[in-house]
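Undergrad: Heads up, there are several structures right after this.
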Structure I
């Protein structure tokens, strides 16, 4: 596990662009312009120190873009998962565990992800307590009600 920094920007972009295949269509290329991992988003998330990655043989295989939210839904501290990407289900589960344990260590009350995103399944399948409300999947990281 690594804490991502601006130096990981190109590794993230390479990981995501590899998913498009060797010859992406024009529509696929255009979809990257507003992707959650576009350059402007990475410039925002990576310097904050809340985003994590997993490497295998010094190559990035999974990552998350995260930021803290204060006073969201009455909770003092919440982690918002903007984007999450993994090459394998195993690396996805490992990354969910890292995010969950980091949140508990920092006394964050919940981890929140959009339930309709492709990566939400990794959170739903985690052994941690989850709930869905208003399209948001919440992992409880404290003894909140």
Structure II
């Protein structure tokens, strides 16, 4: 199984996302509730559907701009997939004009990680590097000798 690959500028982007969510939620109680639900989603005690709906309510009009980044920064491919499915179902219920205004997400064909469109190329390059230069000691290391 593949592991999550950090997108470019992860620390900066993560801090920006935290700052934006904090400014939207306004109160410490709302922020704590969001953190608790995020934790419950990651540990499996909250469904993707419930978490998605909470994000929609908490982020209001900023939801469509913030959610793709939130999803791309979630460091768990299976949890990304769960939320992405809910997101796609929701987008399919929107009128086409509204759907077009939502930032695009991409799914890596190799590992199924969810990415914002701008990160796809660097992510694919990371796979190319791994393919061409396997980790020493891995079973693939003997298959690419010249």
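Undergrad: Once Rg/Rh (Cα atoms, Kirkwood Rh), for residues 72-127 alone is calculated for every structure in I, II, which label goes with the largest value? Mind showing how you got there, number by number?
TA: Numbers: I: 0.96; II: 1.00.
By Rg/Rh (Cα atoms, Kirkwood Rh), for residues 72-127 alone, the leading structure of I, II is II.
Undergrad: Then there is this: Where is relative contact order in percent (Cα under 8 Å, 6 or more apart) largest, in which of I, II? Could you put the intermediate results ahead of the total?
TA: Details: I: 18; II: 25.
Biggest value here belongs to II.
Undergrad: Thinking of I, II, which structure, once FRET efficiency 1/(1 + (r/R0)^6) of positions 16 and 88 (r between Cβ atoms, R0 = 30 Å, to 0.05) is computed, gives back 0.75? Intermediate values should be presented prior to the final figure.
TA: Numbers: I: 1.00; II: 0.75.
The read-out comes from structure II.
Undergrad: For the read-out distance in nm of label points 7 Å out along Cα→Cβ at positions 8 and 96, a value of 1.9 was computed from one structure; give its label from I, II. If you can, show how the numbers build up before the last one.
TA: Numbers: I: 1.9; II: 3.2.
Answer by label: I.
Undergrad: With Cα extents along the principal axes in Å derived from the coordinates and found to be 49, 31, 27, which of I, II does the value describe?
TA: On the way: I: 49, 31, 27; II: 59, 35, 28.
It was calculated from structure I.
Undergrad: Quick one: helix-only ellipticity at 222 nm (-39500 (n - 2.57) for each DSSP H run of 4 or more, over all residues; to 500) came out at -9000 when computed from one of I, II, so which one is it?
TA: Details: I: -9000; II: -19000.
Answer by label: I.
Each reported figure results from applying straightforward, stated rules to the coordinates on display, with no laboratory input. The model shown is predicted, which means the values in this text are computed figures rather than measured ones. Cβ atoms are built from the backbone, for glycine too; each structure is taken alone.
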